[in-house]
1. A value of 26 was computed for relative contact order in percent (Cα under 8 Å, 6 or more apart); which of 1, 2 is the source structure?
2. With mean count of other Cβ atoms within 10 Å over residues 80-87 as the yardstick, tell me which of 1, 2 scores highest.
3. If P(r) over Cα pairs in 10 Å bins from 0, in percent is calculated from each of 1, 2, which structure is the one that comes out at 12, 46, 35, 6, 0?
4. Give the label, chosen from 1, 2, of the structure having the highest value of distance in nm of label points 7 Å out along Cα→Cβ at positions 56 and 88.
Structure 1
Amino acid sequence: MRIYIVRHGKAHQDSTSGTDFDRELMNRGRRQAQWLAEHFAQLDEPPTVLVSSPVVRARQTAEIVAAALKIDVRFDDRLDTETSADAALEIIAEHTGPGPLAIFGHNPTFSALASHIVGEPIGLKTGQCFCADVDAENPVGSGSSPDLLRFTH
């Protein structure tokens, strides 16, 4: 099964509400998400299921991708900023769809998740996407053909 682990785009340091949950994407973060959306749309097998953290910056990133792919986003509280790699692995294990899965969330969880999947250190910066083919029933250590997609403009 192919999975895409997407760290949200670059976000503002503060929010109007003063909470971390409400931090929105900066213009650069929107451009990162749009670049990713365009990249996904050109793939032979783009993600068919999108699952995102409900936190605003991740939600905005996922919604930009969803609009380009013309599919819906499912929001899952297990992908909040305090989640563990194990919780993200549960979401991956639950995916039974025929096509690739993309999950949208935060560090340090997503860097740890990518590292667990391939068995080597992976660091995801904002707006980056880690792609790997995994064994759906046991993704830890099963990742092959890892690729890191990044907005470079």
Structure 2
Amino acid sequence: MKNILILVLLFAAAGSYAQINNVQFINPSTLSSPKGYSHAAIIDLGTCNMVIMSGQVPLDSTGNFIGKGDFTLQAETVFANIKKLVIAAGGNMDNVVKLGYFVLDVSQLQTLRTVRDRFVNTQHPPASTLVQVSKLFRDDVLLEVEATAIIPKK
């Protein structure tokens, strides 16, 4: 019995290791070049791909900051970047299943939702988490949003 348990554990471990080989990291040219990280990891789950996206900030494709002091413009830029990532991974915004928000001012929640609603399926909005933070990676950045998408294979 003990040998069977060891065999099951070995197969489970081998399956977990094989899963690592099914990961692709992407940095689409439609987004700024990341320094020290990838914009997204695509994990092959068999019938679909899971896309885990790094936090997106209001930078255009050449790395220029967009929307100094303008929460709405920054949020629009962030969601446009998420959309570019999802499209690069072969999906659309209906495939986004989770959003994680990091904002300097939680009182901007309604503005954030208004912008978000122009990008996501409002009948079935993604799961989400909102965290107010005291600082982001730059003083002029007012929000950062990470996302996860599940994209069915065609």
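1. 2
2. Values: 1: 14.9; 2: 20.9.
Ranking 1, 2 on mean count of other Cβ atoms within 10 Å over residues 80-87, first place is 2.
3. Clearly, the read-out refers to 1.
4. Details: 1: 2.3; 2: 1.0.
Largest one: structure 1.
Readers should treat all values here as calculations from the given coordinates under stated rules, not as data from a laboratory. Since the structure is predicted, the reported quantities are computational estimates derived from the model, not experimental observations. Cβ atoms are built from the backbone, for glycine too; each structure is taken alone.
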